[in-house]
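Each in structure tokens, the structures are laid out below.
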Structure P
């Protein structure tokens, strides 16, 4: 870990991959009905033909919640992209700013997903096929809660460790100065 490398590799990969996935997901929702089965753009989003049978919000043109969530996805992608650009810059100040944006983006993703679970679950009822529901909705969606949470924890641990190390070094310097006097 370099002096200011507070963002673990798995978080950098997560920020990149989640940006791609969230862009694709938001595009599906914001371009409906053209992306729905029968629409002229559906070929780019064919997995959603199955997904909208489980997560009914994605197929419901009347419910604005999924649209608002998709707009938040776009903001999230912008923050992820800026964070990654800053993290990979040569400036330590920019790297630190990118680190804090990475925490912000992951906290944002975590709470946005928790909110979506709370709002979306009742719309999925009644569940007809529990195996499909678990493997196509619960498991994949859980990554959007677990990975951002682990990312925030990992970054915070690195920052805390660095600060404690700096504090310890400063304390040792102060002790040596006192002994010299």
Structure Q
């Protein structure tokens, strides 16, 4: 079967996902249409194709331990000059995203790995494009706002054409989105 490149992320729902994808393409980011709009939980990671059943079993366990939570995006940020990225900020749900990505990358699990940079949940809207276009993305999306109840995450595979395709969705174990702040701590203490 060989090696496959996978990622785990929370999809930004419609109409926000398509809007941000179109804006990303409009800023000149050639990869925009091959990458669904998302918040990363596991960056691109190479695994043996035969390991996919173990990966799916692990992600099923992570999702079962999770609970729906409110997610809100607002405004822009950048990782420049460290990394050529402009993003929309996760202003609610970031702690739960951090908890989830740690669970996905558990040392004992099939997706154990170190990250190149410290984890910071975000939605990329420009990556590796000319500086003027990065500045424009930062300015033009500064007023962007979106919110939704996050009820799970998905496993994606990058095709040989560079396009990311959803393999499977994983729904959280709970059914109700709690309104309280500090949800990540309540999950982590279980």
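Summary of computed values
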quantity	calculated
Structure responsible for 25, with relative contact order in percent (Cα under 8 Å, 6 or more apart) calculated and labels P, Q on offer	P
Highest-scoring label, criterion being Cα Rg over 2.2 N^0.38 Å, among P, Q	P
If FRET efficiency 1/(1 + (r/R0)^6) of positions 52 and 68 (r between Cβ atoms, R0 = 30 Å, to 0.05) is computed and equals 0.95, the structure in P, Q	P
Structure (P, Q) behind the derived value 1.07 of Rg/Rh (Cα atoms, Kirkwood Rh), for residues 12-115 alone	P
Computed 6.5 for distance in nm of label points 7 Å out along Cα→Cβ at positions 36 and 172 - originating structure among P, Q	P
Label whose coordinates, when distance in nm of label points 7 Å out along Cα→Cβ at positions 76 and 92 is calculated, return 3.4 (choices P, Q)	P
Label whose coordinates, when helix-only ellipticity at 222 nm (-39500 (n - 2.57) for each DSSP H run of 4 or more, over all residues; to 500) is calculated, return -25000 (choices P, Q)	P
Ranking P, Q by distance in nm of label points 7 Å out along Cα→Cβ at positions 20 and 84, the structure that comes out highest	Q
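Only the coordinates and a few stated rules stand behind these numbers; no lab work does. Every value quoted in this text rests on a predicted model; they were computed, and no experiment measured them. Cβ atoms are built from the backbone, for glycine too; each structure is taken alone.
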